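There are structures below to look over.
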Structure I
Amino acid sequence: MKNRIKVILVDDHAVVRAGFRLLLATAPDIEVIAEAERGEQACQLYLEQKPDVMVLDLSMPGIGGLESIRRICNRDSNARILVFSVHDEMVYVDRAMNAGAKGYITKNSAPGILVEAIQKIAEGEIYIEQGLMKNMSVQNSEAEYKTIIDTLSAREFDVFLLLAKGLTAHKIADELCLGYKTVANYGTQIRSKLKVSTVAELAHIAMILGVMKK
């Protein structure tokens with residue numbers, strides 16, 4: 001039997017966390033190992049517990065969700081954080097993905113979405129709730145995106161994947177042993193070819209093409 005997915009829940013409302021815990025208890029492959037009610041506590045727990053996935057709200061007292069994501073991802077570039085928020089505006093999705101989150105769903109989503117998102121992210125995929133995608137500017141079909149992706153050089157494709165995962169140009173430069181300006185130029189070319197401007201849109205395309213698994 002494969003190992004259960006270890007999850008930390010982060011939300012400042014105890015009732016909400018209790019609801020999450022009850023829902024996740026129905027999934028035999030998921031185990032909630034800890035809870036936090038504010039960002040500072042979440043950062044500390046992440047370092048101590050090393051969860052497979054952290055489920056985190058954006059609106060919390062203290063440093064808040066976005067700063068928590070940044071701090072955790074700066075410590076661990078492989079951190080898998082799923083945002084579970086009341087906000088369904090694309091500006092929040094993109095800011096969360098830019099900060100390093102690997103997924104975004106809303107609290108209005110169907111109960112099974114939380115389980116599915118955790119499972120997908122634990123497998124190394126990106127997950128953005130389907131209903132949020134209608135607000136994105138991405139308009140091409142899967143076949144059209146595949147055609148464009150096929151024209152990317154090997155290096156451009158590497159940069160595309162890392163951008164879609166939310167890594168900054170500086171982190172990508174370090175990982176691929178390239179200059180920052182080179183990575184920035186690649187990023188500009190990739191966005192231009194795909195006719196997008198945000199990390200969330202790049203992540204959406206990567207999801208459509210099924211190329212986000214590690």
Structure II
Amino acid sequence: MPASLSVAEDIVRSMAKTALDNEQYFCQLDSVVGDGDFGYSLARGFEKVMEEFDSIDRTDVGTFLKKVGIIITSRCGGTSGPIWGTAFLRAGMAAGTRSELGTADVVAMLRAAFEGIQKRGGAALGDKTLLDALDPLITSFERELAAAAKPGAAFAAAAAAAKEAADKTSELVAKRGRAAYTGERSRGSPDAGAIAVTLMARDVSERCTATAAD
């Protein structure tokens with residue numbers, strides 16, 4: 001199996017575990033200003049991915065990620081399916097049919113995922129969404145790589161940047177989704193989607209570090 005495909009599998013497994021392990025926590029965060037079903041919806045999507053994991057097409061990284069995106073889109077309820085599914089679909093499209101991916105390719109995939117989410121949801125930075133954590137993650141990762149950091153260290157720094165940004169969403173007023181209807185009441189609690197990005201990035205970083213050490 002090409003190394004890049006193996007890494008992609010590990011990342012999806014890690015993200016799925018994070019979604020399932022934090023289902024209740026994500027629901028609690030979402031219930032402050034939303035309808036409280038974010039954790040449930042996200043968990044059901046990744047749960048289905050893991051149920052079908054062994055049968056997902058592995059022709060190349062791009063095909064694998066696009067299939068994951070299709071499963072999430074069809075299984076997640078509410079807006080979570082289209083948003084998170086689009087992220088995987090766009091990342092898969094950016095990967096194309098290449099069997100091996102370099103760090104520049106990974107950055108391009110993350111940028112494609114960001115742009116896909118932004119276009120699908122109509123959100124902008126500062127609207128208190130997962131984009132407010134995803135953009136700093138990508139920017140930090142790219143900057144660290146440009147400074148000659150090793151990929152693992154670069155992503156660890158990126159995960160830390162995402163956490164800092166996600167925590168700061170507590171200061172923002174929601175402008176998208178159900179939370180937008182609460183206006184100023186949405187200030188004071190972090191965005192559930194941004195926190196999900198943060199925890200997934202942290203867990204992916206730890207998993208990759210552990211794998212590299214084996």
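Comparison across structures I, II (criterion: relative contact order in percent (Cα under 8 Å, 6 or more apart)) gives the highest value for II.
Figure out for me which of the structures I, II the number 3.1 belongs to, where distance in nm of label points 7 Å out along Cα→Cβ at positions 5 and 61 was derived from the coordinates. Display every interim value, and only then the final one.
Values: I: 3.1; II: 1.3.
Considering all the candidates, the number was obtained from I.
When Rg/Rh (Cα atoms, Kirkwood Rh), for residues 77-124 alone is calculated for each of I, II, the greatest value falls to II.
Name the one structure among I, II that helix-only ellipticity at 222 nm (-39500 (n - 2.57) for each DSSP H run of 4 or more, over all residues; to 500) of -16000 was derived from. Numbers along the way, then the final one.
Values: I: -16000; II: -23000.
Source structure: I.
Since every read-out is calculated from the coordinates, none of them should be taken as a lab result. The structure presented is a predicted model; accordingly, all values stated were derived computationally and were not measured. Cβ atoms are built from the backbone, for glycine too; each structure is taken alone.
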